[in-house]
Structure formats: C-alpha cells, structure tokens
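Nothing in this text is a laboratory measurement; each read-out follows from the coordinates by a stated rule. Everything quoted here is computed from the prediction, not taken from an experiment. Cβ atoms are built from the backbone, for glycine too; each structure is taken alone.
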Structure 1
Amino acid sequence: MKISIITVVYNNHKTIQTAIDSVLGQDYDDIEYMIIDGKSTDGTMDVIRRYGKAISQVISEPDQGIYDAMNKGIAHCTGDVIGILNSDDVYADPNVLKEVMQVFAQDPELDMLYGDLVYVKNNDLNQVVRRWTSKSYYPTFFEDGHVPPHPSLFVKREVYQQVGLFNLDMRLAADYELMLRVFKLNRYKSRYINRLFVKMRLGGATNASIKNIVRGNQEILRAWKINNFKAPFLLMPKRMVKRLIQFAR
C-alpha cells in the first residue's frame, strides 16, 4: 500500500528542512511525498529544491491559506492513505509510517487511524511542553471535549473522495470540522494507537492571539451547526479542561 504525505508551507525556511528529513527518513518504502508551497519569498523553495527528486511532487503557487493548500495536496495524491505533516512538525521516529501502514494492511475495512502528539519548544524538539494523549473514538467523543490530534491522523484517500475536503469558509477550525464530519456524521471506522506519532513545535495560527482563539471557538461551534448537530452547552469548558490536563502531564 502507498501512503501519501503532504506538507504545506509558506515562508518557513527555518524548519521546513526538519519536516522533510523526518518524512524522507521513514523506514517505509512506498511513500509519495508532496510539498505544497504558497509561493514563499524567504528562501523556503531553495531548501526544498536541494532535495531534488527525493520529493515526489512540489507545487509552488499562491493559495487561499493552509486549508486550501491541504486541499490541493489531497487532490493530487495517489496513495491509498493520506497523512498531513505541517512544516513545523516532525514524526516522532523513523518507524511511524511503517507501523501506521501495518495497521491498515491488517484491517482492510479500516478508514482512519490516529495516535498521540506532543508540543515541543521551537528550538528543541526534545523539550516537551504539552502532551496530547488521545483515546479511542466513542459516540460522545466530541461532546466530551475530545478531538483527534490532526497531524497524527491518517485517512484513506477514498474517504476524502466521498465526504469532501476542508471547508474553506473556515480559516482556523476547518480541520475540526472535517474530523467532526468523518468521525461523527459519517461514522467511518477508526482506530486509535496509543503511540507518539508527531512532535509539533509550539505556535499555530489559532493560538496566535486572543482574537484568533475566540474566532477558532466560534468556528468550532459553527462546525457543529453545519453538520446538523447541537453543540453541548459545556463543550468549550470541557475543551479547556482537556488542554490544561495536557500541560499538567
């Protein structure tokens, strides 16, 4: 089975190399690696070009933001399974993709797989600041404030073909809406692996400002509405508690 990994990037020459090395260093042979660049101007493409044909496909052109770039990557993928690794992130070790694909191979009916994630300091990938340990999906998973760590999520390409891509009306929570759509609305078969998949550098647009945090929460509530669900009254407090627990670990 082939796995497609997508990295989207815009003006991030400082960390794109670690993301690329993380993918190319995986101990799995059948990897299609795609980089979608938003027409960077800071030297990011100079770093990418150094890898030549080791990267399956590079698209560098203006886009409408990170989710538009992800959609573009998914549309060009040919793998059976698709994963998305941000340009600030790295896989926890060289065996991640091999183990992911072993699980898919063992269960042909499996549609999605996810694991755990840690947030690390920008200048030290080994300095853990926050641990995001997930759990197996169950009917009130989202109601209880849970959500799979999106960078640790691997989805069969046919799922995207059936339910669609990221909703570009959302600027900060399109990943949440997509996961609500595939897990809760469409009930695709998933499996949680209690294993660290991704190291994620601190940052991200959603937490960049109070304004973005508020807007992100508003988009999360809207995600419930557009999927014809009523958001629980205590959803946001529960999500806040989950986040505090992650820091406390």
Structure 2
Amino acid sequence: MIDHPLDLNDPKDMGLVDPTGAPIDTPPPTVYDIDWEFTPAETVAALHAMGARVICYVDVGAFEDYRPDAGDFPESVKGKPDHHWEGSFWLDIRQIDVLGPIMEARFQVCKDKGFDAIEPDEVDGYANDSGFPLTYEDQIAYNRFIADLAHGMGMSVGLKGDIEQAEDLWPHFDWTLNEQCFEYDECEILVDTFLANGKAVFEVEYDDPFSGHMTDRSLFCEQANAWGFNSMEMPLDLDGGRWPCR
C-alpha cells in the first residue's frame, strides 16, 4: 500500500477488507509493504507490535521529482520518462558511484525507522526505453549492488519484478515480489529459483487499465496456492484493500 501514508485505523489500508470495503474471510496480513518516505517510525513500531513484518518500498531505478532528495540527483543520471508514472524518469544505473550514496541514504532512513526489509523498485531499466544504452550485465551489476547494500545494513531485500533475470539474481535476494506473472504466463521460473531454494514469492495480479487485462482470481489462485505463492489481486493504484488467494 504505497499510494499514501498507512492509516492504522483504516481497515482498507490495513488489508482487512477488499478494495470496495467489503469484509474478507481470510487471516489479517502479517507482512506490510509501505513507502519509505510516507511512513513514520511510529507506524512501523505499531505494525511490529501487531506481530507483522514491515517492508520499505524504495524506488532505486527511477528518479521521482516529488521526493525530498530529488535535488541529490544530477541531470546526468536522469533519462526518459518511466511510462505511465507521472514525475518518474529512468536512471542511468551504470553510474553506481553517483547513485550508490543516494540509495544508501534512503536505505538508512528505512533502517532508522525500524523497517525489516527493502523492496527496491524499477530494477529492470535495461529492458525499457530508458534513454541509456543499458545492458543485461549493467542491470545484474546494479541489482547485486542494491542487494549487497541492503544486506550490509542488516536488512532483508527482495527482487521486485525483473523476472527475466531471476536465474542470475535469486542467490542475491531473500524473496521476490512479482506483478502479473500469471497474466504473462511466466511464473514457473519463480518456482524453479526462489521457491526451490526456500525463498518466498509474493505475487499480485491487477485489473490493468493500460493493457485492458481484467483479472479473474479463479484463473490463478488455485495454481498459486498449489505452488505456495503468497498471491492476491489488488487495484493497480495500490491505495489499499486486497483480494487474497488464501
């Protein structure tokens, strides 16, 4: 839930109801993935008191012009717009010497607030029209750097998307968070890499206004549960509520 600051008193924000506000007959969440900037330490502590683990959402592959540290990014690392996301632009991930200290400072905010883990987003710039000649190897190097940075600070870290590089990256990440692998018929690589090595798979499907795809839980939940995925359907804007598979 990264659209706004988490409201601990809002059942929708807390994932206790579906996105329409209707009750759901499933256990409450034990993992919350929320924004690094919007979330105060008090919220993280309150979630811990409920027995939950808390993941810190951090964009590491794209520049966001609305973030408090936007002035730390030189023009040389800013590329083309990250399609569909206003105010977001791909980064030149080859410039680890420039981006490294910025990401370390962001991760330190997460650590200081008490987060348990990092979700580094936009880690597949090489596969997008970034404005830079990024290669597969450039992305592997940057993603491994991000994983090592989080681990060096004592936090768990997950591979967000980038499923095409899962075979090379699963040893460096503790879990993975995938979007729409059932829609694109590409989930099995996560079974063979992360699940086969005892690492969790968090997975979400959307009704996608960009592609026109409409999600039907009856088409993926049975398989997701059989594999042991933690799968659900959510609204694409990630503003609260969920339809979990189990």
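Where does the value 0.95 come from, among 1, 2, when FRET efficiency 1/(1 + (r/R0)^6) of positions 17 and 177 (r between Cβ atoms, R0 = 35 Å, to 0.05) is the thing being computed?
Working: 1: 0.65; 2: 0.95.
The correct label is 2.
Looking just at mean count of other Cβ atoms within 10 Å over residues 1-8, which of the labels 1, 2 belongs to the structure with the highest value? Can you show the working numbers first?
Working: 1: 22.5; 2: 16.9.
Greatest value across 1, 2: structure 1.
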Say we calculate relative contact order in percent (Cα under 8 Å, 6 or more apart) for every structure; which of 1, 2 gives the highest result?
1
If helix-only ellipticity at 222 nm (-39500 (n - 2.57) for each DSSP H run of 4 or more, over all residues; to 500) computes to -7000, which of 1, 2 did it come from?
2
With FRET efficiency 1/(1 + (r/R0)^6) of positions 49 and 153 (r between Cβ atoms, R0 = 25 Å, to 0.05) derived from the coordinates and found to be 0.30, which of 1, 2 does the value describe?
1
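Kindly point out which one of 1, 2 the value 1.9 was derived from, the read-out being distance in nm of label points 7 Å out along Cα→Cβ at positions 201 and 217. It would help to have the intermediate numbers written out before the result.
Numbers: 1: 2.8; 2: 1.9.
Source structure for this number: 2.
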Computed 19.4 for mean count of other Cβ atoms within 10 Å over residues 9-16 - originating structure among 1, 2:
1
